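Given below, in the form of structure tokens, are the structures.
Just so it is clear, none of the values below were taken in a lab; they were calculated from the coordinates. On a predicted model such as this, the values are computed, not experimentally measured, just so you know. Cβ atoms are built from the backbone, for glycine too; each structure is taken alone.
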Structure P
Amino acid sequence: MLHRLIKHDAARLVGLVAVVLLLALPTLTYPPGRDQGEFATIGRGILNGRVPYTELWNPKPPAIFYLYAGAMQVLGQTSMALRALDFAAVPIISAALWWIGRRLFNAASGWWVALLFPAFYFSETFWTLTQNDGIVLVPMVLAVVCLLKALPEGSGHRTVYALLAGLLCGYVVWFKYPFALFGVWLGLSYIGLRWKDHFPQRQDGLIVAAFLVGGVLTGGGGALLLMQMGAWDEFLLSVRVTAQYTSLTFNPADMGDLMRVAIGYRWAQWGPLIVAAVTGAGLALMNRKTNQPRSRASFWLIVAWLVTGIIIMGVQAKGYDYHWLPTLPALALLAAAGLERLQRTMHARPALLKASNVVLAAVFLGIMIVNIWPRTWGYLSGQQDQARYYDQFVAGAADEFNAGDSLRVATLLRERVAAGDSLYIWGFRPEVYYLSGLNPATRFIFQFPLVGSWYPPEWRDENVETLWAALPPYVLVLQVDYMPWVTGSSDDSNTLLQEYTELNNWLIYNYEREMQIGHFFVWHRKP
């Protein structure tokens with residue numbers, strides 16, 4: 001009975017994903033970075049009845065805030081609760097890619113992609129995991145499943161699946177605006193796959209209409225919700241200023257510098273995956289004359305998906321590590337097909353084929369283990385305390401971000417300030433709000449909307465007026481956080497504070513500097 005159950009595909013898939021999740025468990029201990037800190041701060045604000053944009057400003061769409069809020073509601077307001085989002089997302093993505101690989105290529109490709117995707121996803125850093133660009137892969141891959149189900153050979157409920165695909169594509173836009181390109185690709189993919197069958201036929205019009213209706217429902221429904229909350233005008237303003245923020249690096253010189261660094265890092269992280277994907281693409285092109293038409297269409301569908309992900313990364317004009325994550329499902333699919341094709345061309349005996357499968361699987365799992373366990377073992381085994389463990393997690397220009405410093409500052413504040421009180425941070429370190437349990441004193445949880453010349457100047461007055469009305473017990477000022485691609489200035493926050501006369505005067509009049517922890521200047525309120 002057990003042997004028969006293990007041979008069942010569903011049981012084997014669950015077992016495969018369970019092994020990967022077990023090996024990835026230490027990532028639950030990763031500290032929040034800046035982005036995770038801002039999502040968590042706004043998510044906690046939502047749970048406390050605060051409205052995004054009007055009461056907690058942010059340049060990103062709101063979907064990720066509500067997912068973070070949901071995680072905290074279910075699992076509590078801890079860092080581990082946030083990281084658990086990856087463990088909820090990855091099994092869904094892996095199962096969907098397993099189905100897509102089997103549908104477009106063959107069973108072996110399905111198994112390979114179900115291993116490759118989670119192995120390389122969890123090999124990412126604390127900075128890149130639990131990001132917008134990773135969590136959004138859930139609706140993206142499910143939308144691809146629905147597209148394939150909407151094809152004539154896919155299902156008896158084609159229109160329903162087309163509607164679901166549209167709903168999911170409309171939803172992904174609420175994670176980031178450039179993700180709208182994914183919906184464009186998916187719609188064009190349906191037309192391309194149907195073209196050989198003399199598109200359009202009678203039902204194709206219904207399929208396309210259902211897809212568009214689905215996109216309008218989730219896209220328009222989100223807009224209506226923001227209007228109902230009274231946040232629509234501020235949301236539109238955030239869209240406008242985000243476009244100007246993106247344009248800071250939308251020039252050949254800056255883009256070239258950023259891409260050189262980004263591509264080097266991606267090669268270091270995804271090198272084996274890229275080699276396997278290129279191998280698969282090369283073998284497919286070499287054998288294109290003998291391939292079946294559907295195989296050729298499947299190959300080009302995945303290539304187009306990969307190119308769309310690269311375009312989505314490029315239009316954001318930053319090349320951040322996590323901006324590349326929308327390319328990972330397509331890259332993993334191509335790599336899976338590449339491994340299967342390579343093994344098939346070797347004409348190996350069954351026993352040798354099984355042995356090579358075991359060796360390759362061990363290699364890919366080993367890549368994940370090497371990226372996770374050496375860093376976390378000291379903490380897991382009790383040899384390191386949490387602060388020392390967090391000190392290993394650094395990022396930013398010249399490693400100016402140190403998660404250990406964030407924890408030490410948050411611990412100091414928790415010891416001195418009652419939970420739920422307010423805090424003001426001049427800089428981009430919102431993770432301290434979350435770790436300390438304190439609430440932002442104003443709706444501006446980081447400094448750059450009060451620094452960049454493209455933001456409304458009246459926000460500076462609003463910020464100081466709010467601070468005069470309710471003085472927080474502590475203020476944190478950051479130094480050495482040089483972020484010209486965010487602020488439009490080459491100065492750090494401490495220097496920029498001197499140029500913000502109203503805020504600087506407010507700080508000096510009401511506070512005195514007590515200490516420095518890492519790059520944090522800690523100011524406490526005068527008696």
Structure Q
Amino acid sequence: MKKLFFTCLLVLYSLISLSQPLSSKKVDRLTERVLKEFNVPGIAVAVLKDGEVIHMKGYGVRSIATGEKTDEKTLFAIASNTKAFTTAALGILIGEERVTWDTRVIDIIPEFRLYNSYVTEDFRIRDLLTHRSGLGLGAGDLMMWPDSAMFTADDIIRNLRHLKQASPYRTRYDYDNLLYVVAGEVVERVSGMSWEEFVETRIMKPLDMTGSSASFKGLRERSNIIDAHVPVDGSLQVAPKQENRLHNSSGGIYSNISDLSKWVICQLNRGRYGPNLEKQIFSEKVHSEMWTPQTIKPLSENGPYNSHFSAYGLGWNLTDINGYLKVYHTGTHTGIVTRVTMLPELNLGIIVLTNHQVDEAHEAITYTLIDGYLGIRGVDRVEALKESLLRDREDAARITEEVWAKVEAEPSMTDNEVDNSHFTGRYGDPWFGDIIISEVNGKLRFNAVRSPRLRGDMFHYTGNTFIVRWDDRTFDADAFAIFSLDREGRPEIIRMEAISPFTDFSYDFHDLNLKKKQ
């Protein structure tokens with residue numbers, strides 16, 4: 001009996017030790033390794049368990065330009081992790097019975113139009129939040145990315161009707177950003193407050209998120225804020241921040257791990273907060289709807305765990321990993337990637353903010369932390385993800401190098417055959433506006449009228465196809481420009497596509513249909 005007792009005790013001890021999470025020292029070592037292996041200047045990590053912060057720390061530097069240290073108060077653009085705040089804002093209004101998830105969008109925004117009348121008439125508030133509109137991946141994002149200097153929310157609402165249908169309505173997951181801009185407009189029209197004011201007063205203030213802002217412009221303190229970093233020709237460069245108001249309800253919030261910890265604990269408590277959880281941001285019914293699958297996603301997006309489903313709820317990705325529900329979202333701006341992950345049944349939350357656009361960094365930290373709680377041993381997430389990243393970079397480099405090698409060989413063969421003036425002029429797209437192709441010093445130039453940073457030299461590739469090399473090399477998005485000719489052999493239409501399949505989907509050049517105007 002004594003032997004059996006000690007055997008059971010040993011088994012129990014082994015099970016407990018296997019499920020122990022990483023200690024703070026191990027999290028430190030993990031994150032320092034990730035900084036080095038993925039060349040990330042700065043990372044902030046928070047781990048929340050059973051309603052308490054058990055790890056919160058900044059690593060590395062805010063900017064390679066200043067060398068100032070990252071800490072728990074350092075502000076990051078959280079990008080698309082903003083979407084859960086927009087959903088929560090709508091959830092508050094729904095709890096107040098001012099709208100429902102199934103209120104028609106045109107009942108709030110009468111001028112709202114999509115690609116056909118049926119979809120427009122039937123489009124509901126929940127459809128704004130679930131990436132199943134029938135529009136293609138990132139459709140229209142060039143109105144917001146990389147510049148958005150001269151577009152407004154009214155422009156987006158007006159221009160949505162010009163974006164083509166890519167799949168039957170409510171049948172396929174295709175991530176979008178523009179409809180979250182519309183969702184922000186719904187918040188404004190129903191509440192009578194700007195989206196920014198609503199989020200700050202109804203969510204951030206109650207949760208005591210004192211360092212956060214719903215927009216870059218609204219930040220009261222900017223002395224502890226990161227710079228975005230992008231690799232250019234093998235070395236990191238500081239990239240401009242995205243500061244335009246247009247994208248705020250889709251990806252404009254600035255926050256830090258200290259404030260976001262309060263937000264995640266509120267989520268894990270189903271909208272409740274405060275001493276003894278006596279206060280509520282939104283109701284449990286609203287919270288349940290947010291975490292209910294709305295749109296089915298491919299299982300391939302779930303990462304390295306055993307999963308049986310993948311879906312998008314309302315502002316959150318949903319899946320199961322090794323038998324546990326996982327709720328998560330990521331956010332990407334140029335030079336910034338963030339991730340929020342929750343395992344509700346373990347009452348576990350993980351926040352990773354980075355100031356470099358390499359997904360594998362936040363994945364390596366998050367997966368390794370999850371492994372600690374699931375008792376997974378002997379798997380080196382950092383090494384596996386680094387190998388995957390290197391393969392992708394090699395594939396991307398091979399594709400672009402082959403294209404530019406052909407461009408470099410072109411002049412010796414066809415320099416006298418290409419009449420640049422033949423292609424100059426103003427071309428217009430119904431949702432993006434005009435671009436001007438001019439000849440400067442014997443070379444074609446591409447200039448987007450309403451997105452001034454989108455400009456660059458054009459190089460002849462083959463036939464009527466050119467390559468646009470963007471002046472801003474942080475874009476990493478050089479593109480083909482393919483001219484179609486009319487019956488007289490004159491350029492009539494330009495179609496575009498990114499050279500590399502690894503280009504960020506928000507450079508949706510393929511959605512443009514630029515027709516010659518003069």
Next on the checklist: With FRET efficiency 1/(1 + (r/R0)^6) of positions 330 and 498 (r between Cβ atoms, R0 = 25 Å, to 0.05) coming out at 0.75, pick the structure among P, Q it was computed from.
Outcome noted: Q
Checklist entry - Which structure, out of P, Q, was FRET efficiency 1/(1 + (r/R0)^6) of positions 258 and 354 (r between Cβ atoms, R0 = 41 Å, to 0.05) calculated from, if the result is 0.40? => result P
Checklist entry - Which structure, out of P, Q, was helix-only ellipticity at 222 nm (-39500 (n - 2.57) for each DSSP H run of 4 or more, over all residues; to 500) derived from, given a value of -9000? => result Q
Next on the checklist: Please compute mean count of other Cβ atoms within 10 Å over residues 178-185 for structures P, Q and give me the label with the greatest value.
Outcome noted: Q
Checklist entry - Here semi-axes √(5λ) of the Cα gyration tensor in Å, for residues 34-305 alone was calculated and came to 31, 24, 18; which of the structures P, Q was it taken from? => result Q
